[in-house]
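Derivation of every value follows stated rules applied to the coordinates shown; laboratory data play no part. Since the structure is predicted, the reported quantities are computational estimates derived from the model, not experimental observations. Cβ atoms are built from the backbone, for glycine too; each structure is taken alone.
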Structure P
Amino acid sequence: MTENPETHRVREILAEIKPLAAEYYRLTGKPLGVTGEVAEYVAAEMLGLELAPPRTAGYDAIRRTPAGPVRIQIKGRACGEDTKPGQRLGTIKQEAACDTVLLVLLDNRTLEPREMWEAPYESVAARLALPGSKARARGALGVSEFKRLAQRIWPGA
């Protein structure tokens, strides 16, 4: 099967930007700001997801299943050996039109995938609704907190 020109060009762009973003992080200690886009593309490619059009409210991709489409909100996080504990996911859209939340953990040296974790949106929303945390009130969960709700889906166990 032949790859369409747009998909081929996206692959080329990611091949160029990932090393630049990793170098920028090494030099500054700050992310370049492409982690989310890389995570979405990596998840779509590796898991066979269909990316939603830009600015689709509530979800980033769709998984086609015999039971119907599953709407997925994708969160990306770059991490490594030098990562500080307590890292948080980006804001999880509350009352979103999605079915599941997918966390893509990328190696901060290369932006290559390390792990992917998925949790039902209902479980994530219930955790965010618990009182006592300003971060949760803003829609932010810690990576370890999210993993407790989720199942690792890649690489397989």
Structure Q
Amino acid sequence: MIVDLVIEDDRWAAFGLDVLAERACAAVLADRAFEGEIALLACDDARIAELNGEFRQKGRPTNVLSWPSEERGAVDPGGAPFPPTEHELGDIAIAFDTCEREAAEQGKSMEDHVTHLLVHGTLHLLGYDHIDDKDASLMEGLEVEILGKLGIADPYGEAES
């Protein structure tokens, strides 16, 4: 098992997040040739707003948050992150309400959108980021590649069209 799932919002259980999360996170780890475990909190907007306020001083809901177990970021913008030294890669939280709303606004299936966000969050756990343009380009390219292998269209290309 790659994902240790904690469901606080029952809508995630009905959605089938357990299977989707294993598939999405496993795809990232296979692509990056890493092994490890991820703790995933499946919550609602109220809970993720609390976490966003506590950890990012932004007391509003967001779609996904991630906390790597160790700092892995690259030294130079656009460079490869340091490989994990711990088996426990970190934690991800994902909010049902925001994901559902964003999927509808973007005309995407909830499954595709959530898969994208889990790929995105897992890459954060591995040290990838999008703070500057070079890092964003690298991370987005990996997301598109991994999602393509899962049969999901480029989420950035759709947004531009």
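Worth a mention:
- FRET efficiency 1/(1 + (r/R0)^6) of positions 10 and 106 (r between Cβ atoms, R0 = 30 Å, to 0.05) - structure with the largest value, from P, Q: P
- helix-only ellipticity at 222 nm (-39500 (n - 2.57) for each DSSP H run of 4 or more, over all residues; to 500) from the coordinates reads -16000; which among P, Q: Q
- If semi-axes √(5λ) of the Cα gyration tensor in Å is computed and equals 22, 19, 17, the structure in P, Q: Q
- Answer label among P, Q for the case where relative contact order in percent (Cα under 8 Å, 6 or more apart), calculated from the coordinates, equals 19: P
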